[in-house]
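Take a look at the structures below.
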Structure 1
Amino acid sequence: MAKPPLILLVGPTAVGKTEIAIQLAEKINGEIVSADSRLFYRGMDIGTAKPRREEQARVHHHLIDIANPDEILSLAVFQQKAREAIADIHSRGKLPLLVGGTGQYVRAVTEGWKPPEVKPDSRMREKLEKVKRDKGEGWLYDRLRSLDPEAAEKIDPRNVRRTIRALEVILTTGRKFSEQRGQVDSPYHLITIGLTRPRPELYARIDERIESMFENGLLGEVKDLLAKGYSPDLPTMSAIGYRECVSVIEGKLSAGQAKVEMRRATRVFVRRQANWFKESDPNIKWFKVHDGIIDEIESFVRRTLPIESSAKRDNSTRK
């Protein structure tokens, strides 16, 4: 039995995935499933560069604004919701586009990737939390990097929750976290498209985006979240832009200093994204972003997937 098709669109933050995904979906009768973990949360719009309402109106988007900032969406829950959305898109004769830059969320859907099935160890977690309080978050991340460099490369140092979980699994089992990932064959006929830009151009776009975020009210967005009672210690509030704005609101940073910190953190994030999706990966068809790229990508997709025949089969099934 043929596997159902899934188009995967990946690339670093600020490369242009949002607009290219929308244009491609419009051309191939597709719908977009977000695999960017920052877009799940309501009220976190400006700092995540969430697609605007008018952009979402052009093409149906799934898994955006599906949780409140204090409702942390687990990998397993996301995997289930994403696969349900993809099945729904297929059932209506359309093509699903999985779009995002969060590597583990993408792999969870496309490869059945699952974190190690190790039950939480409350005692170990309490010890690690105490170490965090005594020695700081940086010490925990350095410890993970010394025990399992591969796992550390794919975890944001600011994501303390994931760092603690990885250390908990390592110290409980005596095995590297990166060696315990469950994986099965992809349930999809997967077409992976990568978007890239020269690094200086990408960094310039990042800088422009950060300036635009502040001009469009990022500080106000963070103030609103705090006013609604969301703690600055929530994992969601550690996302790039939100932690820095909290520091501005608390008087620890100036707006200018916050922008500098955001630029630095985003560059680190870009390098970490590259560890998930490498330009040397033969399973990814890379496109350098330029005018006219949509036509090139559409042509590639149509050569690779029998789009028209799929549509005909769907129409005949409906009759």
Structure 2
Amino acid sequence: MGTPDFAVEGLKVLVEGGYNIVGVITMPDKPIGRHQDTLQPSPVKQYAVEHGLKVLQPAKLKDPDFVEELRSLNADLQIVVAFRMLPEIVWSMPKYGTFNAHASLLPKYRGAAPINWAVINGDTETGMTTFMLKHEIDTGDVIDQVRIPIADTDNVEIVHDKLMALSGTLIIKTVDSILDGTLKTISQEELIERQKASNTQMTEEEMLAPAPKIFRETCQIDWNQTTKRIYDFIRGLSPYPAAWTSLNGKSVKIYDTEKETADHSLTPGTILSDGKTYIKAATKDGYINIKVMQLEGKKRMPVTDLLRGFKLTDNAQFV
């Protein structure tokens, strides 16, 4: 069960590994285009169709017809990657239950956007977790985890692709442990207690940092934050959905930056530029040097290219 590109890797390794996949569940085709008259299948559906797999696309997961069709597949195990929250009638159906492959080191970053929030919060490590589903979202017993470092220059796309590449191996390992009877799990409550014992300086709030869904208002830059905080915020939203700010009443998206710590007396958001090679904005304790940005209604481009046809006004400021 899955929808985006991230979920394709797990399906791919199962197909290539010869596992018996009786069905693939994904979102209904999405209307696209100016008139919303073209339907676009999800990446998971595209892969499934290409490989002759049965595809189910329920609009509602509690729909009796869908539940009956799912039951008729007689699946022994269900695997969820980047999908919707499942009702109990669905996740409890197979004899081996349902497990989720989640893009964080649970119990940290339960929620819809774990990769974004790990980068936004400046974490130096993240990973993938497989866990058994239960009622409360992302709280089930942990089966296995794999860890990767987050470099200071990584944006969310880079971390996403690293985790996606690892997800297939973790899914196969988890499936095999279930099928051969060697499955061992640990409750997330016990993991929290172990973390407390091994890292006495980390608070429980840090261990349980949430990963809520990201909306446009979530992505607005607060220039009153520290340079490091803003730098991490921008790369945690790049390239999608992209951090943004306002300039002369219009939206500006910022994709790539460098950070510079410095003492100054400028109002945060104040823009400095030579009009040719650089644009940087004052922060609470330094500057954000902008490398790639996008003006409202224009294409994304390097600042050096943008400045060839765009002139900043005197006393320009991001707000």
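Laboratory data are not the source of any read-out in this text; all were calculated from the coordinates shown. Everything numeric in this text was worked out from a predicted model, so none of it was measured. Cβ atoms are built from the backbone, for glycine too; each structure is taken alone.
For the read-out mean projected area of the Cα convex hull in nm², a value of 19.5 was computed from one structure; give its label from 1, 2.
2
Thinking of 1, 2, which structure, once relative contact order in percent (Cα under 8 Å, 6 or more apart) is computed, gives back 13?
The value was obtained from structure 2.
When distance in nm of label points 7 Å out along Cα→Cβ at positions 28 and 60 is computed for each of 1, 2, which one produces 1.1?
2
Could you figure out which one of 1, 2 the value -8000 for helix-only ellipticity at 222 nm (-39500 (n - 2.57) for each DSSP H run of 4 or more, over all residues; to 500) was computed from?
2
Assuming 39, 23, 19 is Cα extents along the principal axes in Å, for residues 100-155 alone as calculated from a single structure, say which of 1, 2 it is.
It was calculated from structure 1.
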